[in-house]
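Listed below are the structures to be examined.
Bear in mind that the values in this text are calculations on the coordinates, not laboratory data. Just so we're clear, the structure is a prediction, and the values are computed from it rather than from any experiment. Cβ atoms are built from the backbone, for glycine too; each structure is taken alone.
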Structure 1
């Protein structure tokens, strides 16, 4: 084959590949996801975030690889490994990932980074947080309206700023709903259901008849305790109503799936703009479930009050983190 003929065939081959929309593997965007410590299977925000990324991968055609750190010390090497392996976008979630992400992002300015559930800063970082205290106030109103003992409780995974705000807002909402006393405990772990169950059993024995849990996989133990003691619990992050039908009043859903799908779409696009986003009730980043298993307990009157509470938070009439008198 002479040289002109070879060049012509090469040009035709490239043209046909372009017209068919075929994409070489080398050109495929690669996205690395580092879960929070609780990992996949938490039936909470790790699973929701992973679901959102998988859905985005199917729609947008990028390659997705997921790793699960076992402790806070593993975040930095896991993040850095993705960068060294040539990944285009690195995604992570949660409080413990912030500092490692900001450190690694400085070392790899050409890599795009996405982090959800906390604000982070960097020239190549897109972050998003949730005003979770808004929904915490709402479920506080619910707990206050349901309790028969006058005492409700909050059980968090760790005493970090995000969950301290949840506790504060839940207290305010519960008092507005009619509760006389609000107890609070922190499990110091997000992946130990047995610890969650033990603490919840103690809280129920001490008089709480509704507990709002924000503890990741540890919270699954709280739900188990509610079912066995025939008391009530409010789930968090994902829809956990089916875990103990009738005993889970509702779940304060953090739409990590929806938000990560939106953020990754921005990150792999041509107009990537680092910065921060905030999601709350107004942006539909937070939602209650539909009470399908608890309609007899959560009466129309209470549901009406919850709907009005949500509207008042969105309008600014209610300040979920206002200092109580």
Structure 2
């Protein structure tokens, strides 16, 4: 029996609700598990999120970080209940619930949403740059090249076990593209570490942006914060939005925040690295055969649906890089 089924059977959610009612003081009446390690607690006038953390130090870091954000006038996120909560030797933080808009759900298929996310990230980076020095000992320095080297190495090792699969030749071509990009990035390695630094978010996927009922956009989930130049978040954000833009170069660089990077060799090289392909297929390869069956259709769609457009974008970037 897996851990999640065991928790359901032994009534942990009910005990968590009872604990929160007794120890926090909010009159919660309902609890719902949203995903692994995350519960929604609902009362007549208060709604909060209970999130489990792997260690007390990680919880305290996020509490201190979100408090620093609020102190530096970044209000478009959540706050924590001021005390850690220990339930049956498990560590929980209680997080202010931001009720999402039902009529205007955030996604990357809208240029308005992308523009708003760019502006929110800009404000976030400006705020964290004001207090980054206070977290030097607690938050790691991010190295984009090392991370991507490890990701590609794992990808090549796992892919070698699937040489008979129908997707092998396409994924192998992505491996060559990744190697090309990494070699070029290493020639400009200082670019990806150069100060000024801020605290980057580290995971600017669409689900970490929430538009509330008043149409205000919020940034959530700070599990992957790191110290780095702000451009690291921007590179990742470009990789996230490019599929929604049909891998169109002009559509990407229409956004004002990206225009300074249009002729930047190091930045363009990072856009060629197929980070989403390596990330998603690495997760797939690590799963058991039963889970792979449910994930394969999604992965093949992600890989092949816009393959022509993606490769055209990569070739255009490579050609431009060679002329810079």
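When mean count of other Cβ atoms within 10 Å over residues 45-52 is computed for each of 1, 2, the one that comes out at 23.8 is 1. Which of 1, 2 yields 21.8 for Kirkwood radius over Cα pairs in Å, as computed? It was calculated from structure 2. Suppose you compute P(r) over Cα pairs in 5 Å bins from 0, in percent, for residues 117-172 alone for every structure in 1, 2: which one lands on 4, 14, 13, 12, 13, 10, 9, 10, 9, 5, 1? It traces back to 2. Taking mean count of other Cβ atoms within 10 Å over residues 253-260 as the criterion, the largest value within structures 1, 2 is that of 1.
If FRET efficiency 1/(1 + (r/R0)^6) of positions 141 and 213 (r between Cβ atoms, R0 = 30 Å, to 0.05) computes to 0.20, which of 1, 2 did it come from? For FRET efficiency 1/(1 + (r/R0)^6) of positions 141 and 213 (r between Cβ atoms, R0 = 30 Å, to 0.05), the value 0.20 is produced by structure 2.
Which structure, out of 1, 2, was semi-axes √(5λ) of the Cα gyration tensor in Å, for residues 93-236 alone calculated from, if the result is 33, 16, 10? Structure of origin is 1.
The greatest value of FRET efficiency 1/(1 + (r/R0)^6) of positions 101 and 277 (r between Cβ atoms, R0 = 25 Å, to 0.05) among structures 1, 2 is that of 1. Each of 1, 2 could give helix-only ellipticity at 222 nm (-39500 (n - 2.57) for each DSSP H run of 4 or more, over all residues; to 500), but the derived value -15500 comes from 2.
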